[in-house]
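As C-alpha cells, here come the structures.
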Structure P
C-alpha cells in the first residue's frame, strides 16, 4: 500500500510538469478528457491543468474509470525495491520539516541505513540526503514566490537547521541566492 503524501494540487502539478520520477508510485495523474492515468514522470504530452485529477492509489484511479497509459505503464512496478523507495520518499515528503536522518528513514522502512542508502541511490540515482535537500529547496522556492516571509523564516519553514546550510544548498540547487530567486519571480 502506498504511503499518503501531503502535496497540494499545485505541488503535484509542478512535479508532473518537471517529469519528476521520484514521485512515481506516490500519486498518479488522471486526465479527464482521455480517461488515461500516468506516472508523474510520463513523457507524454502534458494535459491542460483543468483536465487533471490526482490519485494516490491505482485501484481508486481505475475504479474512477481510467485506464493505464501505454507509454509509462504506471500499473507495472519496475523494480523489486519500488515499494520500499516509495515508502522512503513519502516519509521524506511528509517529514521534511523535521530533523530527518538516514537512521530515521531506515528505521521507518526496517532496513539498515547503509542498505537504504545503497538501494535509494540505485533506484533514484541520488542519495536520500540529496532527495531531502531537493524537497526542502522546492518548498523554499514555493514560499519565496508565494509569501512575503523573510529568508530566515523560509529557512526554518523548509526544514533547514541553519541559515548557512540553507543558503549553501539553495545556491547549489538553484544557481542563485534566495533573494535573487525571489526577485526573478
Structure Q
C-alpha cells in the first residue's frame, strides 16, 4: 500500500535544509552537501511507494533535515518552531551527541532513534545506504572497517522499520566489504 506524504512539507524542509547547508560540500568530493540530503530523501520516498510507514511526512521531513543540527548553525528551537516537536525530536535523535566520546556516539544515537517512531528509524537506514559509497581517499583501513561495522549495527538495530531499506542496506554493506582490506 502506498503511503502519502506532503509535497508542500517536502519543499519547506528541502529549502530549509538547502539554506542551512549552503556552501557545504561532500567530504572528498566536489559536490554540494545537498546531494547527500537528496539521496537520503530519495531512499525514504522509494520505501514509501512500496511499504506502509506510519507518519510519512515525519520520515520525509526528517530525511531532508537529518543533518541540520549536527552540521549547521540551526538550533533545536529553530527546528521545533519551523517543523514542530516530532520533526525536531526525530532530527535530534538522528544527530550524534558531540559531548560523548566518539566511540559512544553511534550507540547513543541508535538508542535515541529506537525511542522515536519508526519513520525516524527509516531515515537512519536511508542515511547509511546513501553513505555506503566509495570511502574518501583519506580514510584509513581501520576507519573504513569501522564504518562498515557501524552499518551492521544500524542494520541490526533498525531493520524492522522497513524490509525494503533493510535489504538495500544489507546489500550495500556486503558491497562495501570490497573497500575493507583484510
Structure R
C-alpha cells in the first residue's frame, strides 16, 4: 500500500495530464494545428535552458524551468484566455481559485512551493519571473510571425496592441525584446496586422 503523500503526488501527476487538452490561440510552427498548454510549457522550459544567457539579470535557470512548467497549470480549470483580452498585471479571482485547486492537490510544503512559483511568475517582479515572462511572450510572437500574423490576424489584434502587451519582454531581456519587436514590425510592414 502506498503512503498518502505519494498517493497525492500521483493523483496530481494524473490531473496535470489535462494540460494537454487546453489549446491555445496560437498554432505550432508548422501551422498544422493549435498548440496545447503542455507543449507550450515544454517549449518554454527548453527556451529557458537555451536562451538564459540573454537574461538582463543573473538568474537561477532551474527555477525558471520550474516556473514555466507550472505557470499554466491553473488553466486546467480556468481555461486559456487570450492575453490580449486580459488586463495586464492582474491575477483574476478565477486564476487564484484554479491555482488553489491544482496546487492544493499536492502534499505540503510541495503544493505551496509550486503555487509560490506560479504567483511569482504572474507578478513578474523577480529576475527569474521577468525572464520567464519574456520567453512566455516570445514564443507566440515567433509563432504568429511564422504564420503571417496568425492569431493576431484571426482575432484582429493591432501591432500597437501587440507591442503594448508584450513590451515587458524587455524587462527580462533586451535582446529578446529587440528580436520580438522586429518580428512585430515586419508583420505590420507586410500588412499582416494593422
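Every number in this text was worked out from the coordinates using simple rules, so none of it is lab data. Because the structure is predicted, anything quoted here is derived from the model rather than measured.
Observations on the structure shown:
- In this comparison of P, Q, R, the computed figure 46, 26, 19 for Cα extents along the principal axes in Å, for residues 65-152 alone is attributed to R.
- Computed -15000 for helix-only ellipticity at 222 nm (-39500 (n - 2.57) for each DSSP H run of 4 or more, over all residues; to 500) - originating structure among P, Q, R: P
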